[in-house]
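Below are structures written as structure tokens.
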Structure P
Amino acid sequence: MSHLIAPSLLSADFANLEQDIKMINNSDADWFHIDVMDGLFVPNISFGFPVIKAIKKHAKKPLDVHLMIVDPDRYLEEFKNVGADIITIHYEAVTHLHRSIQKIKSLNVKAGVVLNPHTNVILLEDIISELDLVLIMSVNPGYGGQKFIENTYSKISKLKNLIKQKNSNALIEVDGGIGISNINKLVEAGADVLVAGNAVFGATNPIDTIKQLKYL
């Protein structure tokens, strides 16, 4: 499988969101990445249900919804109802991870776990076979435009080994500080899905940049 590209709408122009959605529809991107922040789990607030529902109305590609919120279990069904195709929850935000993953799967959407930069991949040993994807944060969650954390490459490799060891089909997604300069190294380390925000929406030609990220 060639790697997937998921532009992060957190870096889009909120005053022209429909235009940016159409751009992604017409590009070589594979998913829409949507960061949901509650101002508690991370020090920022972003998209709510009405915005995601509006995005779904125009999007022609899957919505990859990353929940950076406390107690995400309360809202899983509602995120499904407004259009999430993939729901990822933070390891650090839930008490009963297996139960939460089973709840997501029962909604017939793909289920993933997110790891903050300080969280070791070995903590997923007992659940990796249940997951559709693991999202590795390569910056501290909460804001776009941060510097890439170099230890991410090693973390991806360790996770890839764990996935093989457990005969899991989980994809490895990486989010934070991704661009033309490091995407090849990330794919070589084992990344399957790359989230790109500023690299795409800050580019002079976003469609061309997405193509470069996809086929470099």
Structure Q
Amino acid sequence: MMHIRDRRRIARIVAAETTRRLAQDPALAVTFDRDAEELRACVRDVLAEVLLSVGSGAEERLLALCRRHRVNREAFDALGHHLLSALLPHRVGTDALVRAGAALSAVRGRLAPARADDRRRTSNSAAGRYRSTRPPEHLPQPPGWTCTGCGAEWPCATKQSQLLAEFGGASAGLAVYLGSCLVAAVQDLPTLPLAGARNRFLGWLPRSRI
């Protein structure tokens, strides 16, 4: 069983890695620039709550920080992607991943959706042009959940291959991660048939290996 000190250490490491990834993401690099340390502390405390199964109000602090910086659901999805991607290599277990996804979903659900003019402004900004010059990363692009790399429905074929490599095959952790994405996508796309959404996000996984 993982020791409490190990769980706290993982929370610190993942929080630092999450803020590092956010600083390198052109779409989010300046969003938390002035409060990077506060963001790191909020993420660390949210993860500590998840890994230790205790409550300290970290979700509310993260929500307040995001609202202060006018972070909408679309931007928060990118934050959540970086956080979960940083957490997964630590093999904290499926239950912890489910709790992490639930914590992120709870904060996301209380944020404002992106407005159409915000999305147009982002796509026409210097950050958007810089993003287009970089190699395709094949990340999800809410609220339509298309791929940033090729424009196909996410996860596209390329991202599916990348995810299998990143997770070492069709693991339970990958299924949980995709399940969290599925929940967010259904919220963004209420007319999306549930059966089709389930097949899109999870149906391609080799079932015999989960």
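What follows draws every value from the coordinates through simple rules; no lab data is involved. Computed from a predicted structure; not experimentally measured. Cβ atoms are built from the backbone, for glycine too; each structure is taken alone.
Among the shown structures P, Q, from which was the value -9000 of helix-only ellipticity at 222 nm (-39500 (n - 2.57) for each DSSP H run of 4 or more, over all residues; to 500) calculated? Numbers along the way, then the final one.
Values: P: -9000; Q: -20000.
Corresponding structure: P.
Looking at structures P, Q, which one was distance in nm of label points 7 Å out along Cα→Cβ at positions 23 and 199 calculated from, given that it came out as 4.5? Numbers along the way, then the final one.
Working: P: 1.6; Q: 4.5.
It was calculated from structure Q.
Another question, then. Using Kirkwood radius over Cα pairs in Å, for residues 71-150 alone for the comparison, can you identify which of P, Q gives the largest number?
Largest calculated value belongs to Q.
Same structure again: When relative contact order in percent (Cα under 8 Å, 6 or more apart) is calculated, the result is 17; to which of the structures P, Q does this value belong? Mind dumping the intermediate values first?
Values: P: 22; Q: 17.
Derived from the structure labelled Q.
Using distance in nm of label points 7 Å out along Cα→Cβ at positions 7 and 103 as the calculated read-out, with 1.0 as its value, let me know the right label among P, Q.
Values: P: 3.3; Q: 1.0.
The value was obtained from structure Q.
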